[in-house]
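Every read-out reported here was derived from the displayed coordinates using simple, explicitly stated rules and does not represent laboratory data. These numbers come from a predicted model, not from an experiment. Cβ atoms are built from the backbone, for glycine too; each structure is taken alone.
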Structure I
Amino acid sequence: MLQHLRPALVLLVLFTVLTGLIYPLAVTGIAQIAMPYQANGSLVEKDGVVVGSALIGQWFKSDRYFHPRPSATTDTDPNDSTKTIDAPYNAANSSGSNLGPTSQKLVDRVKGGVEAWRAMAGPGPVPADAVTTSASGLDPHVSPQTALAQVGAVAKARGLSEDKVRALVNAAIEAPFLGLIGEPRVNVLELNLALDQLKSS
């Protein structure tokens, strides 16, 4: 029995060291050398202070900023741990709403989103991502149409010309990966940081 047990224990220790220690350290080291920005969470800094990640959306409520798409993430109700409350862009609880197309709650939420959007952006078509949540609830991007439709409201709130703000949005549009994968998009956090720079320049 010992002759069978010894090789099993040796292999267990060997593969524990290889796959549990050496491999993770090697991958971490290579990532830190080859792409440190991505390996460390794609953190975005302003004046030397981390203000977020380019991969996780944030909730901007002020009219002075571009708004992200809605988020369906939740958190535990501080008053009753058996219930949840809305907590937009809660990175600790990535999730969609899981509400189906026949859900009255979903219909009411989208109708409310459309009304709020029209109050801000005016009449006209409402981009789908302006009133619907992403599957993760953490999407940091909006479509160029959603960003461009907010130009008038943001320019008015900041006392800037629409042409200047529109040029900023156009400069922030990211092309599909390799020109083929995904859709054109605008990172809302990075756009809003550029907007703050525009004001001070």
Structure II
Amino acid sequence: MTTERADAARNRAMLIATAREMLAEVGADRITMDALAARSGLGKGTVFRRFGTRSGIFMALLSDGERAFQKRVLTGPPPLGPGAEPLERLVAFGRARLRFLAENHEIARAALDGRTPVPFGPPAMMSQRHLRMLLQQMGVPAADLEILAMQLTAALDVPLLLYTAPQDGENSEVTFEDRLARGWEDLVSRLSA
């Protein structure tokens, strides 16, 4: 692993901070490589080298948030972090993952440019390993634990969730995120039955 040069690290931090400011002020649709370069005071070449494409800006923003999320999973307080029963952690993980996706909805949508084959590859792999470990600890009798963990991961990281929100008036007092979280809890609770 190569160490990032100090000036490159400073530029990256400045670009991320500037992108976050722009996101809050003008929204994802107005963030372009040119606008980010102009706002940060760095050259366009620096922005292109750092991110590659416009979606790369948003992938970098997601990566920062993902690192913080993973830290909470690995070392944070229970039930998301270690110390709770596996089912309780499984429920907490799904709820936290869905919350992360909801909080980063605009960023995640902007990160999808059609050229990225697996938009959430590394985070999905972390989720899959974590879910597999919890399922194993629960003693879930699965024909293929790896496939079950993959399917559960898909329920939390599917880009379709970024675009789908049911339009029914019956549940107007309950948010889509709450409904997804309840569905997740119902699904994983059935695994321990």
Structure III
Amino acid sequence: MAGAKRVARRLRAWICFADECGQTLRARKATTWAPRGGTPVVSVTAAGNVRVSVAGLVCYRPGDRSRLIYRTMLHRGRKGEPKGFRENDFARMLDAAHQQLHGPIILVWDGLNAHRSARMRTLIAARPWLRAYRLPGYASELNPTEKVWSALKRSLANLSTRTATALEHTVKNRLKRMQYRHGLFDSYLTATGLSPPKP
């Protein structure tokens, strides 16, 4: 991390923390309110292999507003359909982030197979504005994107969506709401030891 911060300072680059998560129709259970003596019941559809995968970047540069950039992928459980993000999907998201941020990117992510494959290394090398650093193993506390996923999953607790499309719409809706809460990302970033994004 220290090396990434030094390079980012020298290049005036954005530090982008990347991570992925997934949500199925089987909602996470959470405590809720109910009339005394009445057990609350939330009907959910847990059948099938429907999954919404999300890849996200929490982006940081001192003096600039922190940002969340994300992409979703819907997996309906069909044969041959990709179940998650692959190298080309990550590359497209990083290209979009570069266009939005108007600056070099220092990418910080974990050791997922798709992050360290030969194909991914080739895609990174082909982008002169991009440098990648790997987080140490079992160091989720250093990645603010993990906190975004935690907040997202809390907001989806006891959710009773019945279709893949409704689930994807709800996930996007929750993330869009979070995008407007810049102070939220600032708190996630400072918790990793970075100075506040805005002076």
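Any idea which of I, II, III comes out highest on volume of the Cα convex hull per residue in Å³?
Once volume of the Cα convex hull per residue in Å³ is worked out for each structure, I has the highest.
Comparing distance in nm of label points 7 Å out along Cα→Cβ at positions 39 and 55 across structures I, II, III, which is largest? Let's see the in-between values first.
Working: I: 1.4; II: 2.1; III: 4.2.
Going through I, II, III one by one, distance in nm of label points 7 Å out along Cα→Cβ at positions 39 and 55 peaks for structure III.
State the single structure among I, II, III that was used to calculate helix-only ellipticity at 222 nm (-39500 (n - 2.57) for each DSSP H run of 4 or more, over all residues; to 500), giving -13500. Please report the intermediate quantities before stating the final value.
Numbers: I: -13500; II: -22000; III: -11000.
Only structure I yields this read-out.
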